[in-house]
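Multiple structures follow.
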Structure 1
Amino acid sequence: MGTFTSMLESRIERIGTALNRLDEEEGRVAMLSLMASAAMVGAARLHAVVDAALTTPFSHVDSDTVVKVLHLEAHRFRDAFKALAT
């Protein structure tokens, strides 16, 4: 679980970069990677955000909104994980 949380920021930035560059292949690969990892660790809200972005036509995805929501959900997940660890 620690690896997942430590990699969240870089995964989100990778998604944001791909979305801003309109690099659909890289964006989809990055989103699928985060979505699969989120599913494995039980990060359902992160999974849902990525799933929603993936089901939207790539040219219609609002990169700023997706990245902001991913950061918010990542923060919530980290807080919940810390609370469970104590």
Structure 2
Amino acid sequence: MMSIVVDIGMKVGTYIAAARPGTVVSVKKDYHMRGTSNYFLDKANYVMVMHDDGTYATYAHILLGTAMVVMSWHAQAHQVSQRDHIFTL
């Protein structure tokens, strides 16, 4: 299996959305701290989406309490208005 990883730095508070339509398969949105040590590697909040084409994307480092999705929710690509954004960095 091939993996491609792209990490895009953005300002804190930036609204982000799924790049393509897909189904939310995993969500972690309860961690409140941040840091750069190895201790934090498994603590980041994230949303994982299985895109309609069968590929997966993990949108990580989202702020506590901003993930507006639940498991099995179908994400539309590019939903970024304040009312319907998916999650916030």
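Every number here is computed from the coordinates shown, using simple stated rules; none is lab data. Worth saying up front: this structure is predicted, and the values here are computed from it rather than measured.
Structures 1, 2 were compared on relative contact order in percent (Cα under 8 Å, 6 or more apart), and the highest value belongs to 2. Which structure, out of 1, 2, was Rg/Rh (Cα atoms, Kirkwood Rh) derived from, given a value of 0.97? Here the read-out was taken from 1. When helix-only ellipticity at 222 nm (-39500 (n - 2.57) for each DSSP H run of 4 or more, over all residues; to 500) is computed across structures 1, 2, the figure -28000 traces back to 1.
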